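Peer 1: Next up: some structures, all given as structure tokens.
Any read-out appearing in this document is the output of simple, stated calculations on the displayed coordinates, not a laboratory observation. Quick caveat, the model's predicted, so the values are computed rather than measured. Cβ atoms are built from the backbone, for glycine too; each structure is taken alone.
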Structure 1
Amino acid sequence: MLTSLSLRNFVIVDALDLEVLPGLTVLTGETGAGKSILIDALKLILGGRADISTIRTGCDKAEFSATFRPDARALAWLKNQDWLIEPEGELIVRRTIDRSGRSRGWINGLPATIHQLKALGDTLVEINGQHAYHELLDGAKQLSLIDAYGKLDAEREAVARSFDVWKRAKKTLDDAKENQEVLRAREERLMWVLDDIGLLEPKKDEWQTLNAEHVRLSNRSNILEGLTEVVNSLSAGRESATDLVSHAQGKLEGLARYDERFAEYAETLGAALDLLEEAARSADGYLSRMDYDARAFEKLDERVSLYFNLSLKYKVNPEDLFDYYERVRDELRAIEASRDLEELESRAAAAYSAFAEAAAVLRAKREQAASAFSEAVTASVKALSLEHAVFEAVILDAEPSANGSDRCEFRFSSHPSIAREALAKSASGGELSRISLAAAVVNPSAMPSTIIFDEADVGIGGAVAARVGEKFSELAVEHQVLCITHLAQIAGYADHQWKVSKTASADSVSSSVRALTHEERVREIARMLGGNKIAEAEEMLARKLLKR
């Protein structure tokens, strides 16, 4: 639900801050006062197209901000987009447009693209104007209304999943049919690679062990020479390290009778001597275990060389050769499987059968929902002073898609004697606006929590206007409804009323909006009834409308 709206330097608005309340709010004012400016601003905030003409003359930048209390569908979108927001938290959407034409947007202070603003806006606000009424003529929109009315989300998801499985199975089959020659050539190449690397038969993680052993044996003479020198230096040679340390230790122990600290030094050298002797034993043990099998080393060298040669040949690192070998084997298996056209055809047929079954279930439920929706909208339209009108939603066949095998067509007749035809052919502008309102009233779950009606009163008046106002009031029980109107009969049903006024000076024009008190509403509705010269009769009627 929209809770506040702020504008700065927008067309003829200098600065405007509005608190938006639940229920039905109407915007009224003289013709040309700028009543549509608020709707236009909200469209811009929520990703509408903008240009520099929206910036107030003499200003560098226009700024817009709207605060919402998001409902479940908006929260779901925010969660899917990884926008963090508490379930009971505020949602603030901002947008700026500067003279260079640059537009920037934010969602709760984080930068957002215009596409993201628009996608979020679709979950927050439904704006019904001439464009929205024409959207009602679109088959996809009509089908989505039926699905929302029937609460068919689960069935639609099942159809979408089964359609995706079928499309992938069909693509695999089609690719296999079209690419047999290409696959055959690829198979021959892969078999040759498999045979070539198969001479080595690489094993997982073998290269690391193999390479370490090869490095060790290749440098055997260096290791023997170095370790012999180490052993001699530590313990076996003349004046070895152990002899020197042992001699120094003895000296310190002798000196300890003069100063007990020398005993600590001697103890430290004793620990060092133990370490030196351990190192000497380890090096000597390594030397004693060093055997050399020339034939074994030759085989090892051949295997390492083969690893290197194959790695260079297939442009992979030696340690990755095994994984490459496995990928070749897996691709060969996949090619062999794809050449089994009979199996692929069977899989595709089974997948289509599952899709067709899910689509049939969805079709049956759509037909039930369409029938109930038709009755409900017809009754609602009749209540809007189209007493003889008949509305009908018809489910028709369509090419298979993620939406099933259906399309929808809304048909209308203003009188039983006139054949029902598609809305585009059979409904006038005024009738179309009333059908749109009726559809919203009978199917509120399809609508976001905030619904705005712009130009909803075009072509109507009198008793029809009163019925329209009654429907707005009915819709506002569960939704926040904003409506621009010229008709007192509609304004009388509102919970809140804003008056839009325009003032002009020699060098500027400015539009303002303010909420009206009860007495101010009486005067404004009286003006709407009788013009600027308000008579007692108009004021009495205005009070009667408000009391109703």
Structure 2
Amino acid sequence: MLFIGLMWLYPLLTLRLTDQHDIPTHLRWAEQFADALRDGQLLPRWAHAAMLGLGDPSFVYYQPLFYYITSSFALLGIRSEYALLLGIMVPYMLLGAIVYQTFLSRYSGQIALAGAVFVVAGPLLYFLPTNLGAFPWLLSVPFALLFVSESIRDRPRVTRLGMLLCLVCLSHLLSGLITLCATALGRLMFAFPARRTLRGHLDWGAGVLLGLALAAFFIYPAVTQLKLITPAGWSESEHMWARAFVFPIAHARDGLRWAAIQWPLGLVTLGTIVLSIFPWHTPAKPMQILARRLSLVALAALLLSTELAYPLYAYIKQLRMLQYPYRFIFIAAVLANLSLAIHIAEGAWTRWGRTARIAVVLLVAIQCALTGFLQLGLYRNGVQLPARDTFMVGRFGQPEYQPAVRGPHWTQWVADGKLEGECRRLQIYCDALVKRTHALSVVIETPRPVSVRLPVFAFPAWSVTVDGQPQALIADPDTGLPLVKLGPGRHLVALRWTGTAADTTGRIVSLAALAALLVLLAIRYRSRRRSAPAKGSGTVRETEALASDS
């Protein structure tokens, strides 16, 4: 924890991070997410301040777990900028604690400390938040590591797989896809389908289905309602992914993207995997087998990030949603570093020859140097995080999350004064506008029948009532705003977020999966109690059962 604090001491003292365009976006999302929680929304879905105050459905599609963490700091009264930085440190602490505890249960405290620091200080891990601004992605790394570690068991535990995959997807949905692809390919490497391995593969598949079902309340609406936004930029452009492989050869002439990932950091990861996957002897101990299998999954992830996987991206549209194939290299680097640390803790240093030892020293030195170089770049080129009164001002909102219903003249409607300008133009009386993050109400008095546009985009999850009576949600074609028809008189017009049919379906699937999880946990608990040896007895069969369960 001290080491992690030192890594992030400079940003905490100066509020400086790299000049990355995604950072203000995360600040705005974190602020709007916290606003919705303060407003009583346990699962925020609408970014109320985006698009000049007309909002967008970012939280329907973007995973929420990171913003629950930043909001927990914000609700304690911590400023938005510090809440973001503390949220970035949480996945480092989780990963460090996981690795430290794994080592401490088997080795000395010094070895556990060295192994945890080595994994946490990896340059690619530090590259994620500092150069890519990928904070939710960073949060998924510790859960992905646990998921892979459980997946490489001969008999994975379905309940643990399900819970861990759910956490990965709620942290970063694309990381869920990355982790599943790499793990599936890795399992084929060390447990090719056969009668002996079939049960393990079935358990793994059941755990994956359970995890996806647990996260269905988020995943199902997100993947089935893409037509309600404008996501074409994620997958339609070939140039988005064809030039973003690690070790580009065929596409090198097209130029490099993130050259530090594609060659220097990629070569370091490849070297670590080679040392980890070929420890110059046949693994015999459980931890050695664990390290070998971790490195196989790392190798699978690395292969999926190179041009060898080009046909997969060319023919599978879902993979193109990753945008950049080099995304696989980050989980590969973490797994490879952990595998190498385990091998060394298992005494590989004394078994390896001089060449292997030199290679290990060089790799560790290069990784330290690269992490130091990233720290130096943060010191030299870092820019101060904007304050709330700066980043929440003006027009903002990610283009891919803009509601598809928006019309061509919505900006003019805003410039004309929004609802106040609308009421002036129609010569009607509007009063007591109450706008919350997921609700809106206004009193309108008119001497004649009129149609009034309300200041929020007409996303299908909104419900309209007039004087308590439901009214169909009709979008104005010029602006994409809800068009409410009123007769003469005084009316209370209200908009409330009630969700879509996909939201309901997703919640039902998640509740059913949660019930199944509880049943499986109860069955496992009863099974363990029945198989536990009586106090004072110790037959060989009972001892073997306990060892297997452990």
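Peer 1: From 1, 2, which structure was P(r) over Cα pairs in 10 Å bins from 0, in percent = 3, 15, 25, 24, 16, 9, 5, 2, 0, 0 calculated on?
Peer 2: 2
Peer 1: Here distance in nm of label points 7 Å out along Cα→Cβ at positions 122 and 378 has been calculated and equals 1.7, so which of 1, 2 was it run on?
Peer 2: That value comes from structure 2.
Peer 1: In addition: For structures 1, 2, calculate distance in nm of label points 7 Å out along Cα→Cβ at positions 50 and 162 and state which one comes out highest.
Peer 2: Largest value of distance in nm of label points 7 Å out along Cα→Cβ at positions 50 and 162: 1.
Peer 1: Going by relative contact order in percent (Cα under 8 Å, 6 or more apart), which of structures 1, 2 comes out largest?
Peer 2: Max of relative contact order in percent (Cα under 8 Å, 6 or more apart): 1.
Peer 1: For Rg and Dmax of the Cα atoms in Å, for residues 146-417 alone, the calculated result is 21.9, 76, so let me know which of 1, 2 that is.
Peer 2: 2
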